[in-house]
Structure 1
């Protein structure tokens, strides 16, 4: 779990040395600061688990330094023990109100100091466990977010991510008067592939097709998706129809070069894909119309023999 990092803040070198010996004997790491300003600067750039803070220092005293540290660290809380010659109730009140957690009087009683540090270690250990739990929760949240947006078999964006992204990109294309293209692809005779080779081989085939599709659309703004079953889509912002067709052809050609055997295919000896592309250039009212146009282009690709790319623009507004 690591060693507790303890910052000793005191303008007296002898007191720092005395306290540091006690800290070292307990097996912790001691860091020295001679002034409040030096302590604040250290805390800004380094993790710390406990501070032993002198109250009476030139420049920023212990109270001012503690307030500044608490303001800077905000919710990142760790204990601060004040070391002081002042033992009256008013000084104790100032200690707590400034953000301190305990109060030890000078001259330092090493037994009391050691016991106080040991007590604070319990808080340190609880804090470390809390941080570990928070980190695990963050990782879990990241995992859940990934599971909600990506297809587990292919690693591509899932249908939900596709729907949300296409709506957003369509509104952006409308606002910027920019083209937005969509490709929809469907693996040819995939049911026959599953029937012939089995569903495990079918899953491998889907993963291979997904890899080809992802490699064909490399811009950060492009989004390759598994639309459902053996259907895939690619959202291409700021892409005209010719560019979209070229990317679709790149996908078709890339899959052809993989040469995945498909002896039951009515199209080819290897797994092939039919693709349809369409582009918004002001003519569609919403993203559903763009999707329907790309789907119509896919239908044409299948009707014209499969293993090909067709493009459908519809009527473009003048």
Structure 2
């Protein structure tokens, strides 16, 4: 078994018709000839960019190394549990829905797709469509698609930098333009496109309508106040059944570990949304984490530290070790 260390991931830039050629403020030095909608950081096909495992995918490593990489908190110890990515909507995304676990397994998929969105940046007036308006049924929504007015039956809400949005499986949703989102989700790409403003892309109406839940726990997450630790600050952004995400605003070095209070371990995913830091662990070369990067901390490393280079804002995502309920939210 190869010796593990903090894994710097190569971002995978995914073209989308609703994307943009300008990925600032996250990737100001990247220039593209086609519209990029997403930067995938920890997908199955995401590859390591440093050290002896350079070029290996997370899917390969998870299957080979199991709990040494993934930990014992995720349900499947041989599959990397979380997909994190940046989204750069310059136009409206399609109106879509992802199945929950039960719905996914009913059609032969290993898991559903519950996700959350951290609003890294937002222009004034940026909005998302989240869930059906109160009292709207699946049948009424299906009819609205035929009449080209599906948007009218969605909850449209303004979003602001620093907010966290919970999107439970079964929630009809879309993103409007004007924000940059960090998405944390179950490791699934099962998406049913319901309505696409006339774009020439396939719709998945039969499976999609069946996956819709009329009442969901989705919404803006109600969060406790941040906690100060010297010159560092921690904000608990979300604690949910499939993932937990914290934001750390750091000026001083801070130590972390890969297990939670339950004693179970999980790979830790660090994503820098501002600034730069060194990721350090015993007997390993330091890894530089800069804005737009992700570093995966294998569960078996147990301890690691983040040392800011002046100041850094880092999201830390992992799988909780105990069963949790859905978070408290509001629309």
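Couple of notes before you dig in:
- Identity of the structure behind 32, 59, 9, 0 (criterion: P(r) over Cα pairs in 20 Å bins from 0, in percent, calculated), options 1, 2: 2
- Source structure of the calculated read-out (mean count of other Cβ atoms within 10 Å over residues 62-69, 18.6) within 1, 2: 2.
- Of the structures 1, 2, the one that 14.9 was derived from, the read-out being mean count of other Cβ atoms within 10 Å over residues 110-117: 1
- Ranking 1, 2 by relative contact order in percent (Cα under 8 Å, 6 or more apart), the structure that comes out highest: 2
- Highest-scoring label, criterion being FRET efficiency 1/(1 + (r/R0)^6) of positions 94 and 142 (r between Cβ atoms, R0 = 25 Å, to 0.05), among 1, 2: 2
- Computing Rg and Dmax of the Cα atoms in Å, for residues 30-181 alone across structures 1, 2 gives 18.2, 55 for structure 2.
- Structure (1, 2) behind the derived value 19.6 of mean count of other Cβ atoms within 10 Å over residues 190-197: 2
- Structure from which 2.4 was derived, distance in nm of label points 7 Å out along Cα→Cβ at positions 158 and 286, options 1, 2: 1
- Read-out mean count of other Cβ atoms within 10 Å over residues 134-141, computed value 13.6, structure in 1, 2: 2
- Computed 1.01 for Rg/Rh (Cα atoms, Kirkwood Rh), for residues 86-125 alone - originating structure among 1, 2: 1
- At a computed -17000 (helix-only ellipticity at 222 nm (-39500 (n - 2.57) for each DSSP H run of 4 or more, over all residues; to 500)), which of 1, 2: 1
Bear in mind that the values in this text are calculations on the coordinates, not laboratory data. Everything numeric in this text was worked out from a predicted model, so none of it was measured. Cβ atoms are built from the backbone, for glycine too; each structure is taken alone.
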